[in-house]
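Pasting the structures here.
What follows is calculated from the coordinates using simple rules that are stated; it is not laboratory data. Bear in mind the structure is a predicted one, so any value in this text is a computation, not a measurement. Cβ atoms are built from the backbone, for glycine too; each structure is taken alone.
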Structure 1
Amino acid sequence: MFKQQFTKEELIKDHEAWRKRFLAARNKEMIISGRKDAGSGNFVFHYNPETNELHMTSVTGKAVTFPRVVFPYGQEIVNKAVTEQIQCKNKKEYGKPISWSIEDHGEYYIIKCLVDVESNPYIHFSTSDGVIGVDCNYNHIAWTDVSKDGNFLESGKLLFSIEGKTSGQITKIIEAEAIALVDIAVRKKKPIVLEKLDTTLSKAGNNYGNKKANRMKSMFAYRKMIQAIQSRADKMGVAVIEVNPAFTSVSGKLKYMRKFGISIHQAAAFTIGRRGLGYKEKTPKVLKKYVPKDASHHWKHWSILDKKFLVRTHTLYHLFNVNQPYQEIDVFHPLLLEEEKRQLIKALAS
C-alpha cells in the first residue's frame, strides 16, 4: 500500500486519496493486550457475558458499545474467563489478562477474544487400541484407522472447498471438518497422529490460478487445519501425536494404495499413523531390487524409489502388486504414456 503513492497513476495524482486508503489499511485492525489487574482483564474492553455486549472506552474517553457479540466457537470459554476475572478478589496475584482484537471490514467488524486456556488434564494418550492417522490436504482431510499392531482397519475423507472463500469462511469450514475428525477419534477412543505443522506448510500451494495467492491461501488453510484439530482434540480429551511425514506419501502410494484400494492421501494417513506407533516402512520385496544395497536408511530407499517411479499416481494401481514379490514391473502397461514408459524403463535399468 505504501508504494502505491509512487506506482499507481491515480494515486500519484491524488495524494490525499492515497493517504485515506493508507490510513484505512493501517488502522483496519486493532489489538489491545489484556492486563491481569484490570476489572475485566482489559482496561479498554469490558465484556458482559449476560448481555453479550462489548464495551470499549478509548484513551480520549469516547465510549463505544458492540451489541450481540457472540462467538460460534468458544463462547463458554470467554464467559468463564471474564466471569472469573470479574469475581477474582486478588487480581494482581491471581488475575488473568484478556486481550481483544477488532478488524474493520467496512460493512461489518470481526471481533476476537484472546484468552489463555489450560490444557485438558484428561487427555487420552493411550495407543493400546491403535491410532487415527491423518493427512491434511488443500481440499480434504484424509484419515485412516490403524490398529495397535499397525494394521489397516478403515479409512475415509472429509471433503471441503476453500475456493473463492474469505479467511473467515475458510476458518469456519475447516473448524467444522476438525470437529468431524475428532468425533471419529472420540468414537473409536484413539489418539490422532498428524504431521508437524512446519513440515505441512511445505505442501502449500496448488496448480490452479494465481500461484502466489494459492500458496498464501493454502498455507493459511494448512495452519488452520492443524490448529483446529489440536484445539478440538484438546477440548474433547483426545491426544494429538505429531510426526515428521517425510516420504509417507511415497511409501503409502507404492506400498499400500493398491493393496487396500485407497487414495494416495489415505495411504499417507495410514503410514503417518503407523509412524506414530513407531513402525518403519520397509521396502516391499517386489521393489527391493531397485534400491542400492548401500542405501541403509529406509527413508533413503523411498527417496530413490520416488525418483524412479515418476508416473501419474493412478497408473501405480496397475504396474505391480506388493503381494507378488517376484513379479516384474509392467513398464509397457497401456495406461502409461510413451514418455512414462521410456522414463520408467531407463530408471529401473539404472
Structure 2
Amino acid sequence: MNLNDGLRELFREIPAQALVANDRSEKQFSDGLLFACTQGTAAQAWTVSLYAALVQTGRDELVKLPRFQAALLRVLIALLAAVFRLGRIDKTVGVQNFGLTTNLYDAAFLQRRPAGLRAAACAVRPRTAIIIRSLNAVHHQDFMNDLAAYGWQFLLMRQVYLSDSWAQIAPHRDSKNDMKLLADGRYRFRRLTALCPDADFQAAYLFYNQLYLGKYSQGNVQFTARFLREAVSRGLLDLFLLEHSADGAAAGCVGVISENGVLTAPVLGYDLALPQSEGLYRRLSMFIARYCAERGLRQHWSSGAAQFKKSRGAVAELEYTAVYTRHLPFYQRMIWAGLVKLSNGLYRKILEENEL
C-alpha cells in the first residue's frame, strides 16, 4: 500500500481530530480519493483551512518582516479577512488533502484528468471551491499544465526548498561540517516500531510540539501521539528518536514520509533546553539528507530556514494551491480571482524578498 492509500484508510478508520487535534475538516471518501471539507473561521491547522493559512498563519508570519512591511500587511490582512468571509474562502473541498505540511501525491493521482477531479469533488460538496495543495513546477509541471488548461488557477502559498540528489548537497561546506557533527558519536538515532512503548511516541510528540507549536505557531499541524503510533504501525511514517549515546536520553525526533520518489519530514523537533552548540537541528537535518541519499530519493525540505537550506544545496521553488471556482457564483469567482492575482503579485514580491 502506498502513502496516499494508507493515509486515506487511516483517516477513514479514525476521526481526524484523534489524529490531528486542530483538523476540524469533514472527511469524505469517493472515487478512491479523500476530500477534506472545511467551513468556518475557527482556529485550525493552516494545512486544512485555507482561511487559516491566509489570515491566522499570515498574522503569525508578520514577525519575520521588517516593521513597515509588517504594519502594512497587518492592516491588509484585517481588510482581506472580511472579504474572504464574504467570498466563502473558508469553505473549500481539499482533494487528497491529508493535512500534512506537504502533501505528496502518487503517480496515479497526478495522471487523473481535471474533469474527473472536479466531478468527484462537486459530487461531495457542490457549489464549493475545490483546492489541491502542495504543487510546485519541479515535481508537478505536467499536472499543473493539465489543471491550467481546464481552468484551474494557482494561488501562491509559500517558498519551499528542494534537492534532487546527494551530489547537490555533499559538496557544500556546511553539509560537510554537518556530516562530521553527525559522525561524532555523541548521539544516535533509534527507529521506532509498533512494538515500542507509548513513552517513545509521547517523547516524539513533545519534541515536535516544543518546536512547531511552542516556538513557531499554534496554527501548525497539531499531531497527536496516536497519529504517530498509527502511522508507524501502518508503515506510513519512519519515525526516529535522537538519543544521547552515553545514557540513551532522548533529545529530539524526526519522522519522514515518501511517495513517488520524493521524501519530506512532517515531524521534527528537539529539546529546546539544550544549548545550540549541541547542533541538534543540524544533526536532524543531515540525517534526513543522508536517509534520502541512501534510498535515492529527492528531498522536499519544506519552507523556512532559507539560508540554512540554501547553504546546503537546496534550491528555492514556489509552491501553489490549485483552485477551481468556475462553478461558483460570479461574486465568489471575482474574489478568488483577486486573491490569486494578489498572491502572484505583491505577496510573491514579499515572499522572495524576505525568503519566507
Comparison of 1, 2 by mean count of other Cβ atoms within 10 Å over residues 103-110 - largest value held by: 2
Computed 1.2 for distance in nm of label points 7 Å out along Cα→Cβ at positions 95 and 119 - originating structure among 1, 2: 2
Of the structures 1, 2, the one that 0.25 was derived from, the read-out being FRET efficiency 1/(1 + (r/R0)^6) of positions 151 and 175 (r between Cβ atoms, R0 = 35 Å, to 0.05): 2
Parent structure of the calculated result 17.2, given that mean projected area of the Cα convex hull in nm² is the read-out and 1, 2 the choices: 2
Origin of the value 13, where relative contact order in percent (Cα under 8 Å, 6 or more apart) was derived from one of 1, 2: 1
Structures 1, 2, by distance in nm of label points 7 Å out along Cα→Cβ at positions 39 and 63: label with the highest value: 2
